[in-house]
1. So mean count of other Cβ atoms within 10 Å over residues 159-166, computed for just one structure, reads 13.5; which one of 1, 2 is that?
2. Using FRET efficiency 1/(1 + (r/R0)^6) of positions 71 and 143 (r between Cβ atoms, R0 = 41 Å, to 0.05), single out the structure from 1, 2 with the greatest value.
3. Out of 1, 2, choose the structure whose coordinates give log10 I(q)/I(0) by the Debye sum over Cα atoms at q = 0.08, 0.14 Å⁻¹ equal to -0.63, -1.19 when calculated.
4. For structures 1, 2, calculate distance in nm of label points 7 Å out along Cα→Cβ at positions 39 and 255 and state which one comes out highest.
5. Going by mean count of other Cβ atoms within 10 Å over residues 7-14, which of structures 1, 2 comes out largest?
6. So if we calculate relative contact order in percent (Cα under 8 Å, 6 or more apart) for every structure here (1, 2), which label has the highest result?
7. Consider the structures 1, 2: one of them gives -12500 for helix-only ellipticity at 222 nm (-39500 (n - 2.57) for each DSSP H run of 4 or more, over all residues; to 500) as calculated from the coordinates. Say which.
8. Kindly point out which one of 1, 2 the value 4.2 was derived from, the read-out being distance in nm of label points 7 Å out along Cα→Cβ at positions 47 and 127.
Structure 1
């Protein structure tokens, strides 16, 4: 199996899951946002090593050198991610998301490989109703707000995948992630939960952007990756789009309070206006909540890991990251592959 972006926090969890089920996994990642420590964590279990390969490079450079005959399916997770990255590097965001996805889809189509395209709840833009359903219309803000270039680029990815399905009968599944969180996620590019947990552990104020009333639905990465092989493994899912996440919502300021109370932190909360938090213009929406009817009907998806447990596990992982050296031995207590 081939995973693009497999060194990212979602990709590394998916790699572990597939390897532990006996599959062979090849990862393609340029490590622009993926952590080099993540493949070492995957390799920390010796039984995985012989079936795990990591190729460093851009998807567009690596894919032409691969043979589709070597793989059973593709999980395309590689993308520009994170609100801060999108706002600060819009050219990189647009070119990465559209060009690299086009290359992967062409590769998959040449061998008729089943492919799962990782999309995002951002595709809904400002949203026309709550909860958001896969067939909803979409409304984006002005092009003067660079924040919306991510949504538009991922929407183009979806159009491409669906076009390949219709024109070439490509077995393609599209998954719109709604705020996936958990261990190994980093806050460097604006991911809110690891930012909050890091601040709470350090005893500094948690920065809440805007008025804090905007609400989101957070789903643990371990629940998410368990669903992906089931979606890609069902022929009934080909040519369809699926929301994936939790339905329970929480405001960002309440999330900050939950992190502080869960970790017993003495941190406070500091409100930061959007125009101070981001270098360029920023636009946002008040509510982002998925309708999960379709994914429940398809694979009986039910998240099992609570947000409190995710916060605790992310905190534990961040503490261990602070103290560990970046080797497989330090992660596992044993020898690397």
Structure 2
């Protein structure tokens, strides 16, 4: 930035980045000519044409190298602005760019600086709103749970007690969903480390949590969940709770579009230095040209399930965002309508 700053102090170069380049190129072009003139005028002995030719080539090479070196240093503002934007996009790192320059490069740095801070402000406002809403949602879910516990404390009949306990279990699942949703938002909005910590995830430990959240849905449609665990553990850069939520969402999605008395197969295995998790059903499936639409936010493919279950059209979108945010890939495939579907998660290990 020193060269750019120095050239910006020259009055006729101050307002134009292009003029700075042209000025450097002009000087670079004329260095060989000036050198040849000095060589011819001040050299004491007779000069042969071959000597002039060799000297001209040497001066041209030197001038070209110097010009390229100076031009490389002159594009430093562009490189600095690009790095600042890249750092913010990848790791939410806030850079401080110089904003006092008035040429095109200076305006670019100034605009990037303002855009980054505006984006950061919007994200912080969104965080405040989300945390406020999540607090209210917890209160709404907590009210039925409080009433259910009050009913249990009054020692009601067994049937009423069972219903009250079911309400408690349901609200606990809601609490867990809200917590995981907030965790997702933190993953997206908080400053993320450049090298996230790798964690060892033990799959036998997370299966009970998955079963707990999908058990009722499976029971309602008499669907069997076949869990095939061929890999016991893996080191991944993803929070355990978020991985559970993704698998729960994918299994719930499979249940929604599966027929009664069918089977859903979940397989976790390692292959070619990759950890692969698949959720496969034999339900209504989809056409190949619809795959891209599946993962869009509020997708138009939001359909009713086989038991007329509704859909918000955002579940698969969130799953894909979580997996990609944590350096994984989520894909979908199907052989066509009424031929089932398979969702596949891959992580490099």
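Quick note: the coordinates plus some simple rules give every number you see, no bench work behind them. Just so it is clear, the structure is predicted and the values come from calculations on it, not from any experiment. Cβ atoms are built from the backbone, for glycine too; each structure is taken alone.
1. So the calculation was done on 2.
2. 1
3. Corresponding structure: 2.
4. Largest one: structure 2.
5. Between 1, 2, the highest calculated value is found for 1.
6. Largest value of relative contact order in percent (Cα under 8 Å, 6 or more apart): 1.
7. Going through each structure in turn, the value belongs to 1.
8. It traces back to 1.
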